[in-house]
Structure I
């Protein structure tokens, strides 16, 4: 079954929150402090959806994953300790989570491909993202997907590893 990527709807919120809650529990079980401070929460997810920035990865009728995607909208990225590869328009994504029953099936990598397609469809050739220092799974996804480590950014007082991928400019 081929995964599809589409904008999340408010009706999807209970399923999305279930996926996020399980991801929060997995991060805790892994010994991570990422997502252990009440973020993300249903209000954050609802705002993503209301602003049309929430996206779901669908396998048939089942929501298999979630992420939020924004264009040029991450104030924390202006204060990087390090240096971005580019200083042009960029797509940023946050709150990536795959449903428990679909872990280990390459869906995070598939979601990254959809994010690249989203960027290219908007004539943007840079994708920026960050993760916690102890989120080895996400760092591996970044490395396997061609992202470059650029330095540190800070969210809610905590340092995070910042990455960028420059897409092929077809002009």
Structure II
């Protein structure tokens, strides 16, 4: 398998193709705005919607950088990437669509990239090679899919027949 194929496969398995774990898209299947906003405790924890906003933010940043655009973070802390606007069903559906579009674009870019791209550093400031960075992104997405699954299970809103018993 080519490096492009391997990286594309990992992005797919964290985004929309269950493998050893439930991917983000399937973890979100059937989540309405009420569940997307629910928090299991009053403590400082993130709801599903906030997790998706965070994933969209960072995946979008690296899609832009992969395309050669010098994306600059417009937040001063990671916590700000978990921020959302109005909690309504329409906005929630837009958020899901944004995440899906970003991940589909990322996968298409990876698929069409010259293999030499993956051995290049991300930038002059970040010497991590693209192959390593994108595989870490896939792992990061899978980590947050696990958080979404935990929230759904705590709420009693997950059918174990859909994966991960």
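Here, each number is a calculation from the coordinates, and none is a lab measurement. Owing to the predicted nature of the structure, the values given are computational and were not obtained by experimental measurement. Cβ atoms are built from the backbone, for glycine too; each structure is taken alone.
With distance in nm of label points 7 Å out along Cα→Cβ at positions 34 and 66 as the yardstick, tell me which of I, II scores highest.
II
The value 2.7 for distance in nm of label points 7 Å out along Cα→Cβ at positions 98 and 146 was derived from one model only; which of I, II is it?
Values: I: 2.0; II: 2.7.
Only structure II yields this read-out.
Given a computed value of 2.3 for distance in nm of label points 7 Å out along Cα→Cβ at positions 26 and 154, which structure among I, II does it belong to?
II
Suppose relative contact order in percent (Cα under 8 Å, 6 or more apart) works out to 37; of I, II, which structure was it derived from?
II
Can you rank I, II by distance in nm of label points 7 Å out along Cα→Cβ at positions 58 and 82 and just name the one with the largest value?
I
Rg and Dmax of the Cα atoms in Å computed as 16.2, 48: which structure among I, II?
II
One of I, II was used to compute helix-only ellipticity at 222 nm (-39500 (n - 2.57) for each DSSP H run of 4 or more, over all residues; to 500), and the result was -9000. Which label is that?
Values: I: -9000; II: -18500.
Considering all the candidates, the number was obtained from I.
Assign the value 0.00, calculated as FRET efficiency 1/(1 + (r/R0)^6) of positions 42 and 114 (r between Cβ atoms, R0 = 25 Å, to 0.05), to the correct structure from I, II.
This value belongs to structure II.
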